[in-house]
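Participant: Below you'll find the structures, each written out as structure tokens.
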Structure P
Amino acid sequence: MKLLLDTHAFLWWVSDNPKLSPRARRLIAAGTNQVFFSAASAWEIAINTGLGRLTVAGDLQEFMLEQLRLNGFEVLPIHLKHALLTHRLPPHHSDPFDRMLVAQAMAEGLAILSADPALGRYRVRVVW
């Protein structure tokens, strides 16, 4: 299965937070699934860290690169087709980062690993 991590799923995975569902934990750990981390999530984490809403151990860039490497997550860049696809999405969700993740999942044929029920209103597979 090809999975795109929602930002909270990534953060809960790397912090071993019990909020991450057992199914999500199994899918990430399986080693047989291709797990993607969006540049949009990195941007969201950077903004929230800069605003003091989120803290990470040490330098943000070093932390992120190390977590991506340790976990074998593939970085999904934001392409023009992703950005333009957000224009066609119905207004089920107002968060621009979540809308980008939906667009990326749609364009790339990925399931989104997310606890956010609003994402299920889009034509995208949500797994939790």
Structure Q
Amino acid sequence: MQIADILIRHKDREGPLLPILHDVQAQFGFVGEDAIRTIAEALNLTRAEVHGVVSFYHDFRTAPDARPVVKLCRAEACQARGVDAVAAAVPQQDRVKIETIYCLGLCSVGPAAMVGTTVHARLDAEKLAALVAAI
């Protein structure tokens, strides 16, 4: 799928910028300068306006990152279940990116994390370390 296909899919949508950016990020792994330029032209926006949205939201990357991502829930329920202590017990690694996400919808079985489309619940420091090591 190309950026043009993504633009066509959202052409009749009201407020299409964020859905387009999410689709571009999902398809290519980042929203690069060429994509920003193409999206701006298609939506009659300036490149600065599109770049401003891309840089505001932490989910968007402007360059590829080959590292696998562990999205660790830091919402209130996971905080109440000790996610901060779990995260602190796992050493930082350069080969895996740990991103904060707010609410995976697994509040009753937190702390929770997501790798790709797979969710992992009831994490403790040992389980999170094993998850990171397995990637």
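Please treat every number below as a calculation from the coordinates, not as lab data. Worth saying up front: this structure is predicted, and the values here are computed from it rather than measured. Cβ atoms are built from the backbone, for glycine too; each structure is taken alone.
Participant: Given 17.3, 50 as the derived value for Rg and Dmax of the Cα atoms in Å, which of the supplied structures P, Q does it correspond to? It would help to have the intermediate numbers written out before the result.
Facilitator: Numbers: P: 13.9, 39; Q: 17.3, 50.
Among P, Q, the structure yielding 17.3, 50 for Rg and Dmax of the Cα atoms in Å is Q.
Participant: Distance in nm of label points 7 Å out along Cα→Cβ at positions 48 and 104 computed as 1.4: which structure among P, Q?
Facilitator: On the way: P: 1.4; Q: 4.0.
Here the read-out was taken from P.
Participant: Between structures P, Q, where is mean count of other Cβ atoms within 10 Å over residues 8-15 highest?
Facilitator: Details: P: 20.6; Q: 10.5.
Greatest value across P, Q: structure P.
Participant: If you rank structures P, Q by relative contact order in percent (Cα under 8 Å, 6 or more apart), which sits at the top with the largest value? Show your work: numbers first, answer last.
Facilitator: On the way: P: 32; Q: 19.
If we compare relative contact order in percent (Cα under 8 Å, 6 or more apart) over P, Q, the biggest value is for P.
Participant: Now for a different question. When FRET efficiency 1/(1 + (r/R0)^6) of positions 40 and 112 (r between Cβ atoms, R0 = 35 Å, to 0.05) is calculated, the result is 0.45; to which of the structures P, Q does this value belong? List each step's numbers first, then the result.
Facilitator: Details: P: 1.00; Q: 0.45.
Of the options listed, only Q reproduces it.
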